[in-house]
1. Consider the structures I, II: one of them gives 22.4, 70 for Rg and Dmax of the Cα atoms in Å as calculated from the coordinates. Say which.
2. Once FRET efficiency 1/(1 + (r/R0)^6) of positions 24 and 296 (r between Cβ atoms, R0 = 30 Å, to 0.05) is calculated for every structure in I, II, which label goes with the largest value?
3. Kindly point out which one of I, II the value 6.4 was derived from, the read-out being distance in nm of label points 7 Å out along Cα→Cβ at positions 208 and 336.
4. Can you spot which of I, II the value 0.95 was calculated from, given it is FRET efficiency 1/(1 + (r/R0)^6) of positions 64 and 384 (r between Cβ atoms, R0 = 41 Å, to 0.05)?
5. Consider the structures I, II: one of them gives -23500 for helix-only ellipticity at 222 nm (-39500 (n - 2.57) for each DSSP H run of 4 or more, over all residues; to 500) as calculated from the coordinates. Say which.
6. Could you figure out which one of I, II the value 22 for relative contact order in percent (Cα under 8 Å, 6 or more apart) was computed from?
7. Supply the structure label, taken from I, II, corresponding to mean projected area of the Cα convex hull in nm², for residues 56-231 alone with the calculated value 15.1.
8. Could you tell me which structure in I, II was used to calculate distance in nm of label points 7 Å out along Cα→Cβ at positions 184 and 320 as 2.7?
Structure I
Amino acid sequence: MSHARSLGNDAGLPPTDVDTVIVGAGPQALTVLARWLFERPSDLRRVAVVESAGEWMTAWRAGFARQCIDVLRSPGVHHPAPDDMAFVNTHGNWPTFETACAAALRSGSVGPLQRPTTAAFWRFCLQLIEQTELNDRLVPATVVGAVAVRGRCGTSSWKVELDDGSTIGARQVVWAGNTRRRRVPAGVQLGGAVQHSGDVDLGAVGVGERIAVIGGGQSAGQLALRAAQRGAAVTVVSRGPRRVADLDVDAGWLMEDHLAPFRATMDPAERRRVVERVQCGSMTSDLDLELRRSRVARVVGAGEVTARPDPDRGPVVGFAGVECEVDRVWAATGSVPDLRVAPALAELAASGAPHIDGWPVLDDTLQWLDGFYVVGALAALTLGPAAGNLGGARAAADILANRGPEPCRTGISTY
């Protein structure tokens with residue numbers, strides 16, 4: 001079974017194939033595809049976007065809604081549209097968080113960086129999706145495998161295997177899925193009321209509940225503030241010192257003065273160490289200010305933090321030699337890129353595709369294998385620490401748009 005006929009391929013292509021399969025339909029995929037089609041709009045009919053939810057940015061919207069996140073951390077110039085100023089020109093500029101609070105939902109942007117509100121950003125993306133007719137490119141399925149097939153002009157084409165047993169033949173694949181593994185500290189045992197932040201439902205929080213939030217980053221602060229606003233008694237416990245930064249990664253990591261030395265480092269393992277060193281947890285100045293004005297207690301520099309469910313006492317959190325009984329523990333400890341959580345990528349890695357402990361080793365064009373490209377956080381060894389955010393998505397889009405599709409079409413195989 002093939003999805004290709006429903007994708008409206010050009011007559012010059014075999015009827016069961018497309019030029020490109022993009023895996024995932026989140027902000028990374030949207031950014032790459034929007035830029036690509038801006039450069040070559042005729043390519044739209046030769047692209048399939050495979051997404052298990054069958055809709056654009058479903059996981060992104062669900063995650064932000066679940067944690068009641070109202071404002072993005074990225075600046076207003078980082079978004080999926082090709083024009084850098086497209087969002088800023090659409091929404092107002094509010095000079096400080098103080099003046100923006102009441103007007104943010106009307107204006108759509110917050111602070112000197114013009115950070116988009118979640119609602120405004122989604123409306124902006126939805127308009128872009130509708131203008132470029134990208135809903136027609138979606139294939140509602142999950143990619144479970146990818147097999148390289150040698151083409152007649154010496155390059156590989158790909159047979160992309162889906163969970164419904166069907167396949168899509170493509171000359172190239174762009175993996176844009178949010179392929180990450182949750183980071184859980186060694187001393188934290190998940191279960192019951194001890195949860196990773198990705199599973200937290202703020203709607204279930206009751207008045208007077210005692211909640212310990214482990215972590216010192218944006219997610220920890222956001223969850224703590226929202227839980228306190230619902231009447232919970234919240235304590236944020238972070239292993240290290242308090243870190244405040246308005247961007248999750250310094251903007252210099254999108255510029256040559258940072259990236260040139262990074263790319264000059266030939267050892268992928270050393271590049272990974274640089275990325276991990278830069279990506280330390282921090283929160284924005286406006287969130288830090290809100291927390292300091294709230295009833296949230298904060299313990300910084302606590303060292304190793306432990307947590308476990310206890311059937312008799314309830315959740316127990318420990319730090320600095322003291323254990324406390326609480327009603328809930330949330331580990332806001334983030335996640336790390338890991339290709340091995342995706343069966344299709346894990347199989348390619350097991351077959352010899354290069355990686356460093358789950359981080360694919362790509363070339364300068366973001367190519368992992370012949371005709372197989374990777375964007376998003378998994379591209380950090382090439383793009384640097386900002387690979388997983390919207391600025392990194394724009395950098396990846398520039399690379400792929402300038403590279404363009406492979407010139408040879410005679411190598412496409414029909415399945």
Structure II
Amino acid sequence: MPDFLSLLHAPTMVLMVVVLYAALSLVLVYAYACRRTYPGFGAMTLGQVLWFVGIFLNFYRVLGETPSLFAGNALMLVEAVLVFHGLARYGQIGDIRLRSGLNVVLYGLAMVAITHYLFIDYNTCRRAAIYSAFCAIVFGRISLEPYLTRNWRTYATQGLFSGFFFVVAALFAVRTVLSLQAVDCPTASPDHVAKLLLLVAMLCSPFFVFSILAMTSSRVEAELGEARDELRHLAETDGLTGLPNRRHFLRLAGEALDRAREQGFGVSLVMLDLDNFKTVNDTHGHQTGDRVLMGVGRCLAGALPAPGRVGRLGGEEFGVLLPGVSGPAAVAMAERLRRSLEALRPDGLAVTASFGVAEGDKDVDALLALADECLYAAKRAGRNRVEPQPVAVAATGP
């Protein structure tokens with residue numbers, strides 16, 4: 001490896017790295033200005049830009065020898081702090097100030113030491129060791145902490161991102177040891193480890209930029225997925241009771257009937273309507289009526305064993321789906337629910353309901369119509385009762 005590295009022309013490598021980082025910095029700046037980004041993207045973009053400026057100053061010394069080295073080291077160290085901060089904001093962790101604050105403290109200590117060995121006791125080896133040790137620590141944190149920290153949200157390219165920084169951190173750790181052992185560290189040309197770091201920068205920096213952009217795309221996709229799930233939930237859920245709404249409940253009933261036909265078990269559908277509910281609204285107000293409906297929904301859902309499902313069909317009308325339950329067992333379950341409601345007394349009000357029970361295995365609409373007929377038969381028979389379907393009738397559909 002040293003023989004190979006000695007063949008590499010350091011000034012050409014530096015020029016290639018500077019040009020490459022300038023181009024990649026422009027890509028990130030353009031993305032930040034023109035695309036949807038998130039908190040943290042700006043910090044990582046700024047870090048990339050400062051890294052490019054720092055490399056340029058470190059090797060071309062346009063401000064003079066010492067000022068260029070000082071400014072270059074300062075900017076390149078800031079890049080590590082900014083990348084960690086940006087990644088932590090992407091990860092949406094709670095203690096980001098504490099974690100980023102530790103890097104700021106390390107940065108301050110490193111700059112004090114670099115200032116000492118640059119302006120007071122000039123020692124290139126010690127300065128290189130301090131700079132490399134800082135980069136090894138912070139880049140190591142960038143690579144490992146997303147996997148070691150609970151609730152750190154990672155994205156599709158996190159592994160690539162962390163792998164890149166782990167390699168860089170390892171190289172800086174090696175350079176720290178070599179710099180501490182060295183007697184003379186010339187500043188005119190990079191040593192073998194510095195050349196290797198430049199080579200890694202040329203090979204891996206495009207992946208760094210790609211990872212940042214890919215993390216943005218992954219987060220957009222994740223948020224779109226969450227939005228779709230939320231819209232689906234809103235479309236399928238009754239906003240007042242939190243139960244499945246009519247459309248969702250009937251879809252569940254259709255799926256249960258399909259399984260019943262395939263597996264040969266019965267399905268019962270119970271419809272219930274609160275008795276004299278209009279009186280509750282007229283006498284006590286609609287807010288009280290809403291609380292009654294919410295209490296009824298909770299009561300039905302709590303009293304119904306799995307795999308039964310409860311849904312609000314509209315107004316004060318609810319549906320209960322009983323897969324695998326038919327005949328007397330379905331009537332007994334409806335009676336159990338009726339007694340639960342009778343004992344509920346939400347807001348201190350007596351609540352009763354009339355129940356209609358139907359069973360079949362062919363068609364949701366036919367089953368629903370039959371349960372509705374049984375429900376109104378219960379109303380006509382005096383309310384607060386369960387009315388099963390006639391023995392000879394079954395919802396068989398077309």
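Where a number appears in this text, it was derived from the coordinates with a stated rule and is not lab data. Please read these numbers as outputs of a predicted model, since none were measured by experiment. Cβ atoms are built from the backbone, for glycine too; each structure is taken alone.
1. Details: I: 22.4, 70; II: 35.1, 104.
Clearly, the read-out refers to I.
2. Details: I: 0.30; II: 0.00.
Once FRET efficiency 1/(1 + (r/R0)^6) of positions 24 and 296 (r between Cβ atoms, R0 = 30 Å, to 0.05) is worked out for each structure, I has the highest.
3. Details: I: 4.2; II: 6.4.
The read-out was computed on structure II.
4. On the way: I: 0.95; II: 0.00.
Attributed to the structure labelled I.
5. Working: I: -8000; II: -23500.
Considering all the candidates, the number was obtained from II.
6. Numbers: I: 22; II: 12.
Only one of I, II returns 22 for relative contact order in percent (Cα under 8 Å, 6 or more apart), namely I.
7. Values: I: 15.1; II: 11.0.
Matching structure: I.
8. Numbers: I: 2.7; II: 9.3.
The structure behind it is I.
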